[in-house]
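Next up, some structures in structure tokens.
Please treat every number below as a calculation from the coordinates, not as lab data. The structure displayed is predicted, hence computed values, not measured ones. Cβ atoms are built from the backbone, for glycine too; each structure is taken alone.
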Structure 1
């Protein structure tokens, strides 16, 4: 019996340290539209705001990763951000955050089509990309 694997489950993340949410809302809408266009189910949106958006602890990002762990055992999970700088402007911090997603058996991608190695394999239909 052939069973079709469920489409990847998308966990949308952003961060915003400004007082106005207009640009944030546009980025989040872009992520939702991207996921919809690609037939992905959306698990939810997690946004770190204010000082949390500038710190390395990121409470909402941590909640996203924690929430991702269980479904990642059964299906592909993707942390989707509008652009890599929405994780962090600093490459070292961005890689650290991507590693946290990877340790939760997820992968990371942007709406611009950029992806970590796991997401590249997932998005190319080459499997779940688990290590």
Structure 2
């Protein structure tokens, strides 16, 4: 496995320590989130530095999708209580992005982890999740 290469100085995801990477392919890698929403919350990160999900090439998108599937299976193998996932991307400061290197959240969900999960990601804006 090769470490992602940094061409952007102090970018956290360009300079990720090799030991944090648990899966990778030619275009992307996966780590567990340092501030997980739930246990085993993972991030899929393209190796090429791009600010936004919308800057990814078709090949990068396919390779990120492949890692999402691999990471999902690893999480399911590691924790049989996981029976759902949220997948999310923050694109831009207004959407909550704080690290401006594209990354895709894979958040494992377990029955009972919230009182009522209906609406899922719609709860990003208070009051909009229930319908």
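Mean count of other Cβ atoms within 10 Å over residues 18-25 was computed and gave 11.0; which structure, 1, 2, did it come from?
1
For which of 1, 2 does log10 I(q)/I(0) by the Debye sum over Cα atoms at q = 0.09, 0.10, 0.11, 0.15 Å⁻¹, calculated from the coordinates, equal -0.27, -0.33, -0.40, -0.74?
Structure of origin is 2.
For structures 1, 2, calculate FRET efficiency 1/(1 + (r/R0)^6) of positions 10 and 114 (r between Cβ atoms, R0 = 35 Å, to 0.05) and state which one comes out highest.
Structure 1 comes out on top.
Okay, next question. Out of 1, 2, choose the structure whose coordinates give helix-only ellipticity at 222 nm (-39500 (n - 2.57) for each DSSP H run of 4 or more, over all residues; to 500) equal to -12500 when calculated.
1
If relative contact order in percent (Cα under 8 Å, 6 or more apart) is computed to be 23, which of 1, 2 is the source?
Computed on structure 2.
A further question on this structure: Looking at FRET efficiency 1/(1 + (r/R0)^6) of positions 74 and 90 (r between Cβ atoms, R0 = 30 Å, to 0.05), point out which structure of 1, 2 has the largest value.
Largest value of FRET efficiency 1/(1 + (r/R0)^6) of positions 74 and 90 (r between Cβ atoms, R0 = 30 Å, to 0.05): 2.
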